[in-house]
Structure 1
Amino acid sequence: MRILITGLNGTLAPRLAEAAHAAGHEVIAWDRKAVDIENEALAAAWLSAQSVDAIAHLGMASARFAGWLASRCPNFLFTSTVMVFDHEPDGPHDVADRRNSTNDYGRYKAECEDAVLLASERPVIARIGWQIDETRPGNNMLLTLDDWQRRDGCVKASSAWTPACSFMADTAAALLRLIERPLPGVHHLDSNADEAWRFDELARALADKFGRDWRVEPRQDYRHDQRLIGGPTGLPPLSARLPMLARR
């Protein structure tokens, strides 16, 4: 299968590309320096020449471009975010819940979802939470907590927050399955959906697994059951990767 993956300079897309290569697929990147996404004629000609079997849109681009891409290939996957939901009303958030984000990123992703749904009859939309990986930069919980410890001398972690989060390898594997065997609709990919670990518990478990000497300080400053539930696709629980949680 030839798969176009956007966002290969980002955080999660390289992990998806690694999983696709390992499964024997060919990965095509979109080089924006060579092919301007705002030049629709050029973009259409380039994409047609690639003869791709699937498109996984993980890159940051306009909602217009997301819809345009979705219209070009019937096997289309778009990664969205838990941030399409605000903390009021509280979660956990089901696939059918109304999106009500109050921040720019969440509203942007909701606009992209709408553009994709208008442009394609059978798209796959995968909403994800905070990702965990040992090395990937960007939206990575582990490396962010490293930064907090360096900056503040501690990790301030709310015990009133139950975050949506997953290891990148598990998210990438789930996304690849959705590309290989498309199941149209909205999917919530959250390894914390069933176990509901609090943020302070996760911080301690990550420190234990990766040998960090963080000083974790529980707070009550952010209250939100942010878990993503519902939908037909599940992920392995966090306790499968974090031994401290498995021991509880």
Structure 2
Amino acid sequence: MCGRVALFSPPARLAKLLDAQLAAGIDPDGHPSWNIGPLRRLFAVTEHDNARTLDRYRWGLVPSWAKDSSIANRLFNARGETVAEKPSFRSAFAKRPCVVPVDGFYEWDHRPGREKQPHYFSRRDEQPLLLAGLYERWHDPDGPSDAPLLQTCTIITTNPNKDMDDLHDRMPVVLDLSDVACWLDVQTHGPDERALLLRPAPVGTLHHYGVDKAVGSIRNDGPELIEPAEPQSLF
């Protein structure tokens, strides 16, 4: 699973990388965070009529048919193996893919003989991670008819590659920049072709190191959260 990310690159940089325009109201400099969890705001890039837009989305998908938004609490990740069939995701997979750019993500070390410790994963080449995602725009059936739509997203996961070092049995789908066009263009690329992208990243894409347990509380934020911390042994 992927349940905690760092996002400190300015939106202007992310939009330039993905050849996207900033949506109205997006600050080009942004508000960096090193500790974003589900139900918080992420950026996602979508494509319509051959034009890409970077906008804000709340992390945790709310399908259009949902009666209330609480379903987002369990839909912040989608399994790549079943995303095309699951009722919560299949419509978004077919019609509403997105790319979620982040600087890194965290996973906790559960290996035997080691103290449970968070690890920070990022690209070896220091570029932002481009994660495969899905988005929805939801209208609250109990709200006024002219209320703004709630924009939400989920991050797709897959089996881990060797970069994960057995820390976790899942990893986010990391797209190569050259795969973004195929992932976003549902008019040209069918579901079977796009599903082939939901695979582990090539070995050597990511690196990781242990960080302080302070990242475990969403109340903590700051660049110190991604500073290396020595692992500890239980023996």
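Taking Cα Rg over 2.2 N^0.38 Å, for residues 104-175 alone as the criterion, the top-ranked structure out of 1, 2 is 2, with the highest value. Kindly point out which one of 1, 2 the value 1.00 was derived from, the read-out being FRET efficiency 1/(1 + (r/R0)^6) of positions 40 and 152 (r between Cβ atoms, R0 = 30 Å, to 0.05). The structure behind it is 2. Identify the structure, out of 1, 2, from whose coordinates Rg and Dmax of the Cα atoms in Å, for residues 24-135 alone was calculated to give 15.9, 53. The correct label is 2.
Match the computed value -2000 of helix-only ellipticity at 222 nm (-39500 (n - 2.57) for each DSSP H run of 4 or more, over all residues; to 500) to one of the structures 1, 2, and report its label.
2
No lab work stands behind these numbers, since they all come straight from the coordinates. Given the structure is predicted, the values throughout are model-derived calculations rather than measurements. Cβ atoms are built from the backbone, for glycine too; each structure is taken alone.
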